[in-house]
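Structures incoming, each one as structure tokens.
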Structure 1
Amino acid sequence: MSSSTRKKTLLVKNAALLVTMDGERREIKHGGLFIEDNLIKQVGPSDTLPQQADVILDMAGKVVIPGLVNTHHHMYQSLTRVVPAAQDGELFNWLTNLYPIWARLTPEMIAVSTQTAMAELILSGCTTSSDHLYIYPNGCKLDDSIHAAAEIGMRFHAARGSMSVGQSQGGLPPDAVVEKEADILKESQRLIEEYHDASHGAMRRIVVAPCSPFSVSRDLMREAAVLARQYGVSLHTHLAENVNDIAYSREKFGMTPAEYAEDLGWVGHDVWHAHCVQLDQHGIELFARTGTGVAHCPCSNMRLASGIAPVRKMRDHGVPVGLGVDGSASNDGASMIGEVRQALLLQRVGFGPRRHDRTRSTGNRHPGRCQGAQPQ
């Protein structure tokens, strides 16, 4: 076999403790991993693994855990942390203060902010991240994020967000930052055809992701779902983030956010929604029945006073739940291991004591299901 076709191998050995987070919650003393072509082939005590590999990492005295998965982010917001005018508002006020700043983004800013966000995530144990980019001023494209991510080397789910309903049509964003819906669908299709990799263990996937019920039309949501399912890619949006979000949905559409999602075809194993802080009992049962995922973002929810998401109830009903740091403008950071801790503490505040290992699994065992991905 030539060197160009030989599979590259990595041996991780001698970990003081290897935490598998598998169905049996195995924790292996002196454990290790054997990896071939970026896929884990064997897990077990170090003396049961192949002893030769292209790269060998001796983890003596260290704990090894699975990489954390970030299911919701807006990486461009790495450039707009701690903006004074946006410090004290809830979601809608916070957004209206920041839209004019984000309207000045450039392609270079998108690239730099993506790499900044990814570096911060990697340093906190994250190995896979999604990014929901929904604003494209001054020639910005999702390609800017994709190329920046490739240089970092993180496994990346690039979500092509969009906004199409501006203030003149009853939406929240300024008209200057919205796009034509035909252009949104055309660009989403181009990105899927050019970049999406559906193979097992793929390092890059494209997600179709209109921003929110208060910034896109129902027609766009329907057409986006049709497009995504035509190509077999996942769907993502914001839903039921706070009480104003609920009020907007009832006033504009005459239904709850969960009913809105169901009506437009936005439920199923290929869909995950960010936040769902105010998801009602019907919504929880709907998501559980259809396998619809939720990205829980506790730091952002606290920062914007959105409430405490009923994560325990979701998990008890079987809703796939993952963790997300959300954008740094509503988090002021992007630590995944910190998000795991905050998720645990916030659920204890809202719903009483909770086992720490169940929260930890939300960070690295369940997110694949949450994002519509097959376990890898």
Structure 2
Amino acid sequence: MKIAFVTGCLEPGRDGVGDYVRTLAAECTARGHAVRLLSLADTVDLSADGGTPPTRRQTLAATCDDDGRGARAWLDEFRPDWTSLHFVPYAFHPRGLFAGRLPPLRRVLAAGARRHVFFHEIWIGFARGAPWKERAFGFLQRRALARLLHTTAPTAVHTSNGCYRRALAGLGCAASELPMFGSVPLRPGVVPAALPGVGADALVCGMFGAVHPNWEHEPFLSDFAQLAAARGRRAVLAAAGSLRQGEVLFPQLAAHWRGRIDCLALGLHPPAQLAEFFARFDFAVTTSPFHLVGKSSSAAALREHGLRVVVTNSGQPPRFAATPEDLAPADAGFLPYFRARESLPQALERTPPRPGASRTAEMFLAALAAHD
């Protein structure tokens, strides 16, 4: 197959969806498929970077100035069987109000004989009790997304979690779930890292990626400290990667739990080093809400390395689901601690490591091939 991947930004390391698209495209290429990469709201204008696979990056201003004609002409040269849009509303407008960007999107997507859309994000404001302003913006985003579906008529639609899948069903869109993958490849025979100041017998709970600044760490950290003490081990909370807004929270946690839990910020490291950290972790915790944990590439990376991931945040259920459990992730390796605190010891039971990107690519290609 010939697949043209379209997204907002493709600058490496700057945009999570762009990194996802690059990895997915590489997996497709490795399986003998021809690909092109196109970004429509990037930080630079590069008509073609001369690399492999062929890539064109352009700013949103450039896309809108010619109504997508230049990008469409570049894709027409390729004559793709599929155009695959990886969509986030905020890529095309700072508040996600992308209705004015629909004409160039429609023109670009029409380059493919068939169209595919992966909704990495949908609209905001669907949670019960959401503020009126959030609901108002969400209403406009939802209406624009419905128009996107109507005007592009995609043959196949994917998203990463049951919450978004059910929300899209409310628009008459029968989306399928495609599992998110992480950015830390498996390393056969990896040797666990020696964490700074941490003994070999310590019980280590890992975190990876952004930490929500309003994370309610109680009663989880109390239960974690008790779990370690019951086993005669020192409790360590080790955070790898960029904490983002959690940069302020983590020092506060260290001060609050001094003497009971050692809090260690490991910082940014290349994937090979992260794999060694993951091998040292005994289990992990995420601050993502339970019904949206499926869209977290950080949580996916931890699961791919065989770590059980504790979910402490039930989240505010959307209006179209009775409880968060109605939208539970398909992966049973996510432990709903918020529902049963006594389940925490189960987090120490590792699962077999599994490939992430390769498995998702095979599912993606099979879904497209089913429409041939």
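Brief remarks on what is shown
- Structure with the greatest value (metric mean projected area of the Cα convex hull in nm², for residues 18-233 alone, set 1, 2): 2
- Origin of the value 2.1, where distance in nm of label points 7 Å out along Cα→Cβ at positions 90 and 282 was derived from one of 1, 2: 1
- Which entry (1, 2) yields the derived value 0.98 for Cα Rg over 2.2 N^0.38 Å: 1
- Mean count of other Cβ atoms within 10 Å over residues 10-17 - structure with the largest value, from 1, 2: 1
- Computing distance in nm of label points 7 Å out along Cα→Cβ at positions 58 and 114 across structures 1, 2 gives 2.7 for structure 2.
- For P(r) over Cα pairs in 10 Å bins from 0, in percent, for residues 290-337 alone computed as 27, 55, 16, 1, the structure of 1, 2 it came from: 2
No value in this document is a laboratory result; all are computed from the given coordinates. A quick note: this is a predicted structure, and the numbers were derived from the prediction, not measured. Cβ atoms are built from the backbone, for glycine too; each structure is taken alone.
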